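The data blocks that follow each hold one structure.
Just so it is clear, none of the values below were taken in a lab; they were calculated from the coordinates. Predicted model, so just to flag it, every value in this text is computed and none were measured. Cβ atoms are built from the backbone, for glycine too; each structure is taken alone.
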Structure I
Amino acid sequence: MIYVSEGLLYVCFAILAGSLLLRLVPEDKRPSVQVPGGLLLACVIAIPVLSYVPIHKLAIVFSKDFDMTYSSILKSILLDINTGKAWLWTTIGAVGLAFLLGLKAFRGDKHMPKVALFVTFLLIVWLGYAGHASSLYGFRGLVTHASHFLAVSVWIGILFVVSWFSKDNAKWEAFLRWFSPVAIACVLVTLLAGFVLMSFTTPEYVNAWMLPYGQMLLIKHLLILPLLLFAYSNGFLYKKMAKSNPAFNPRRWLQAESIIALLVLAATGALGQQTPPHTVKETLQTVSPSPLFTSVYKGSFSTDIALQFSLHMESILMLAAAVLMAGGVIWMYRSNKLIPAFLMGILTVVFGYFGLMFSIA
């Protein structure tokens, strides 16, 4: 339940950010987009509700461990812990934004997107304040986490909204002309901030694969590969496809890209609710190894092992298959075959995963 709520929370932020940003873009530079006002309002209302789920879980655990009432533990969390403080500010901001979006006069005001985006930015900052990096590294962790999530929300939010809520197939070239550089910038910020976050939370990246957190982090990183392949195809191969095939519709391909992006968000949400392994050996004293890891790993497991890469024929074959599937995504795009391209993108992740897991000893 908590993983689902965290994933939905990120989706709400993405829809909110994407919808508001697109309202600032001139109509001649994007397709006609119509996001229901009720959906935006629902996303805003859902943010504090979904953010409360991990706090609720924490309160239940602490109330049992310390033999205290739920209400007293909850009060302590909200007043003394970063996660609780951030939730209070998130709730205040979300209630204010929901009130404004509920006003018909405000929804039609030309300044509405700017005001709403500012509040959304504050909500993202408070989300970063509640994260692991902020609690461990203070302001540096807050800035890194917030920058990472902001870039993801802008990139995936615009992508998701324009692919699923556009009303026509016009002006795609004009849209991609400005969106591609924006997406590239967001990807660079995401990768840079992601590496910094990893240095905070997962300094032993490969050894962390023994833990649920490390497995989910690996899966997330592998999912980014087909996402980047689709982004490259939609951003750089579209013009050639449009010239050779006037009936080519990029919207379907953007929708496929957005689905993979949602899988990345789901993995990110799952990561947010697991214990980051600052020291893998110590974490294994309190956290069980990942069932996925133990089912695939062929060696004898102990808390003292250090994983190392050692290529074998089966791992080489799997990695080669992943490379072939990745190339197949580009080939299928040029052939305008969406379903095979999407399946090849998923198989890139699957083969890449087993190739890496088979290569550790």
Structure II
Amino acid sequence: MSLPFYRPLSPTCGLRVSPLALGTLPFGGADGGHMGTLGPDDAAVLLDRCLEAGINLIDTANLYSGGVSEEVLGETLARSGRYDELLVTTKARMVVGDGPNDGGASRWHLLNEVDKSLHRIGRDHLDLFYLHHWDGETPLEETLQTMDGLVRSGKIRYYGVSNYTGWQLMKAMKVCEVNGFIKPVVQQIHYSPYSREAEYEMIPAGIDQGIGTQSWSPLGMGLLTGKFRRDQHPESGARMADGDGSELRVADWERLYGVVDVLDEVAQRNNATIPQVVLAWLLERPGVTNLAVGARSLEQWNDLLGTFEVSLDAEDTQAIDDAGRPSLAYPFWHQADMASERMSGADESIMATTKREIAEKIGE
């Protein structure tokens, strides 16, 4: 794979990663109580395809299938030295047990979970580690000092935050700056053509601070694959088959259907699939450096890898942008109306389209 295929994980990080990361939520074995069902044999097929396609980032978490996802990944990685070049990401913070300290971002919990993850994955370090969620109870200084120590010890190479709001990310950056801690380099958030809330604060904050953005579940747990239409919901086989997943919320089904309609039109114009169009659009969004996507079969994974053959033109990109763009909340609309002559790159990431609409209305 040629070097231009790879991109820095973030503007403040020298690690180069593939545009897509293989998500391992589907890993877990045959136990019906697990989130995932794929065992080591199926996982090996997907990892082999990663190597063939140049995908070098694998995303997992201690939460997935109660740690079994990490175990399946570890068993698969141990099968061949060819997998040594794959970068592994995991996460901790979520509640994973019944004890009073089996969740959160305390030093006790994070150090314990990093050691457990290393044991399950079978490596002596993690290439990237995410704080899986905000912890409003543990002092942020304690959490970030712990991360600083883990990087300096070599147990993790880089770290990031996941599901932080804009102000939480900025507070973390300030705490690191004041205390001389190593800073996070990337944020993992949910972002898709339908779920655009991150454009208000999270992505602009990342751009301003040199933090890369990785989107988790960019296909909306199946909502943006074409399986969900006004008159069609799958009975099974999709994480959102019941329309009410525990992680995602659909506030406006008609708006979702409208986004899918446009994605379908763009896909047909480009001889592509809807998932390929979704990923191609996201990879061109401001601040986005990587997308973490899971696959339950080689067929699904090959379809997602076809994203690299899709090139959307300006008309396609704008059509998707217009279909899913949320209305600006205050003070963004006021800034767009009254102060748009002095915008930074971070401001432009949310206001560029609105400024275009304003210009069209006044004939500029």
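Worth a mention:
- Among I, II, structure where Cα Rg over 2.2 N^0.38 Å, for residues 170-329 alone as derived comes to 1.10: II
- Structures I, II, by mean count of other Cβ atoms within 10 Å over residues 66-73: label with the highest value: II
- Read-out distance in nm of label points 7 Å out along Cα→Cβ at positions 218 and 282, computed value 2.3, structure in I, II: I
- Identity of the structure behind 21 (criterion: relative contact order in percent (Cα under 8 Å, 6 or more apart), calculated), options I, II: I
- At a computed 34, 32, 14 (semi-axes √(5λ) of the Cα gyration tensor in Å), which of I, II: I
- For -26000 (helix-only ellipticity at 222 nm (-39500 (n - 2.57) for each DSSP H run of 4 or more, over all residues; to 500), calculated) the corresponding structure among I, II: I
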